[in-house]
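See the structures that follow.
Each reported figure results from applying straightforward, stated rules to the coordinates on display, with no laboratory input. Because the structure is a prediction, the values reported are computed rather than measured. Cβ atoms are built from the backbone, for glycine too; each structure is taken alone.
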Structure P
Amino acid sequence: MNISTATIVLLIVGALIIISLGIYAGKLISQLKTQRERQAREQEALKKGQHKHDIKVTESVLIIVRAMKEEQCDFSEGCWRLSVLLDSLKTTSGLSEQFPAIFELYNQIKHMQILDSRKALTKKDRMKQDFERMKAETALYDDINKDLTLLLQHAQERLSVLKSA
């Protein structure tokens with residue numbers, strides 16, 4: 001069998017193309033592996049960050065709940081703080097359904113002025129907001145106390161789980 005020079009050149013060019021494509025595919029596979037490893041490290045770092053955040057938030061929740069139960073913190077301020085903290089948890093959801101009275105009070109008072117904005121109100125407007133806040137606190141008092149007991153237990157259990165993980 002007589003192989004022509006053109007056939008040999010085509011075989012060599014074809015072999016070079018196949019080798020080049022193989023090297024390129026190997027490079028892409030290596031880049032993909034590196035990217036997946038980096039993404040896994042980033043995901044792990046994110047989980048660790050969320051874990052630390054949730055421990056800190058849960059510890060704060062416990063402090064506020066205890067202060068509310070010992071009447072060192074009024075219900076309005078406590079529910080406001082608890083609602084914001086519980087909403088910020090990264091690894092837990094559905095807490096507004098578990099502790100509805102806490103979130104209900106927050107929803108009833110979140111439109112009210114605080115800090116410097118409150119100071120800027122007229123005395124009449126401050127008294128009006130105070131009356132509205134006290135009325136909401138009174139209506140939800142028993143339910144909030146029940147939620148606080150459940151939240152205290154939930155937060156203690158959750159903190160135990162978070163610290164052991």
Structure Q
Amino acid sequence: MSKKKSTKKEGGAGSKKANNAQFTTVSENRKARHRYEIIESMECGMMLMGSEVKSMREGKLSLDEAYIRVKDRELWLIGSDIAHYKNAGMWNHDPRRPRKLLVHRREFDKFAGRAHERGLTLVPLHVYFNDRGIAKCVMGLAKGKKLHDKRESLKKRDTDRGLQRAMRRR
């Protein structure tokens with residue numbers, strides 16, 4: 001058996017990573033896709049305390065009521081709930097504290113500028129650990145759906161499921 005060698009160099013400043021990177025999803029904001037129409041999404045880093053990271057590795061993160069705000073030219077994740085880490089003792093964190101999101105200045109200008117447009121908001125879509133073990137948050141630029149839009153998307157999803165079932169039976 002021969003091994004296939006990769007032509008891409010690994011490591012270095014300008015190299016790309018392999019496509020087989022593994023991501024560990026911590027939490028997903030499922031209600032965001034129902035409540036909002038996602039226009040564009042972007043990955044950003046998070047400033048976390050050690051006990052928050054350990055609690056997230058146990059899967060104790062909730063994004064249900066979370067949202068993102070721009071304050072002093074910085075992005076803040078507000079309303080997310082990271083449960084206490086039981087082994088942290090007195091060095092534990094506040095579960096509902098605002099957490100700073102890390103983005104490049106160009107990306108911030110692009111997203112924050114569009115977020116101030118009428119009817120657009122920034123919402124966290126999901127949080128995961130990348131292959132290097134760093135916590136990342138995917139945020140989306142979203143427009144709120146009206147009630148009839150939500151009903152329409154549910155109908156469309158149901159018809160698509162029915163079509164998929166019919167295709168599988170054939």
_Per FRET efficiency 1/(1 + (r/R0)^6) of positions 93 and 157 (r between Cβ atoms, R0 = 30 Å, to 0.05), the highest-valued of structures P, Q_ = P
*For distance in nm of label points 7 Å out along Cα→Cβ at positions 37 and 141, find whichever of P, Q sits highest and give me its label.*
P
*Can you tell which of P, Q yields -9000 when helix-only ellipticity at 222 nm (-39500 (n - 2.57) for each DSSP H run of 4 or more, over all residues; to 500) is derived from it?*
Q
_Tell me which structure, out of P, Q, gives 9, 25, 19, 12, 8, 7, 6, 6, 5, 3, 1 once P(r) over Cα pairs in 10 Å bins from 0, in percent is calculated._
P
*Compute distance in nm of label points 7 Å out along Cα→Cβ at positions 45 and 101 for each of P, Q and report the one that scores greatest.*
P
*When you work out mean projected area of the Cα convex hull in nm², for residues 53-116 alone for each of the structures P, Q, which one comes out largest?*
Q
